[in-house]
Structure I
Amino acid sequence: MDPIEEKTLELMNSISETHRISNELRALKSMPVLPEKSKNMCSGCEDAYYHTQSLSGCWTYAAAKIVMKKLVGINDRPPWKHPATPMLSCYHCQGYVTVAADQEQ
């Protein structure tokens, strides 16, 4: 292969790599930035009692992950246009259900 062909191939590889990185960055920018996990996120949860009253704390907190969900009242009819908010995967409170961020019915 002559030097011109080698340089052309090198540039084409560089361009495709740039496109790949650009696409990955675009995907990352569209993802919501989730806050750090903290026990403040347990406020209002039915199990929050165990954070304050029990010496061992809430048994679900350690395994909980931060997820984007909608908190929907049990009497709310679809479509659910509520904004999705970051919350712990174990969060639950009386009179509400949590649904996936993209779920509307």
Structure II
Amino acid sequence: MYKTNTPYLITTSAYFFGPDGQRYSSAWGYIKIHAAKDILGFEPTRSFANWYMEVTCNEQSVFIARCQVMYSVECPEKPFISNETFVNDKGVTLNYNSIYISKKII
């Protein structure tokens, strides 16, 4: 059970785009769980897609599908973000720890 007043660090199984258009593999902020029907407007037929996790701090949110959430950990302090990068097998340069952080928490 997630605590509503504690920020979490959520790691996803794939990169996602944040509201700023950047690629991320993690998100940090407060957690709210929503039924997929409330987000998508219909009930998915697959049980692994029946809820979404909203990571937010009341300004900008990112919604992560249940099937993309790999790890979650209570993280009351803002995590360290490295500027180091690497080039993947497709030649794309990515950050080692690309963490989406809601603007209000910083």
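The greatest value of FRET efficiency 1/(1 + (r/R0)^6) of positions 20 and 44 (r between Cβ atoms, R0 = 35 Å, to 0.05) among structures I, II is that of II. When distance in nm of label points 7 Å out along Cα→Cβ at positions 4 and 36 is calculated for each of structures I, II, structure I gives the greatest result.
Assign the value -10000, calculated as helix-only ellipticity at 222 nm (-39500 (n - 2.57) for each DSSP H run of 4 or more, over all residues; to 500), to the correct structure from I, II. Structure I accounts for this read-out.
I, II: which one has relative contact order in percent (Cα under 8 Å, 6 or more apart), as calculated, at 24? Could the numbers behind the result be given before it?
On the way: I: 24; II: 31.
Here the read-out was taken from I.
A value of 75, 39, 15 for Cα extents along the principal axes in Å, calculated from one of I, II, originates in structure I.
The numbers here are math on the coordinates, done by the rules we state, and not lab data. Everything numeric in this text was worked out from a predicted model, so none of it was measured. Cβ atoms are built from the backbone, for glycine too; each structure is taken alone.
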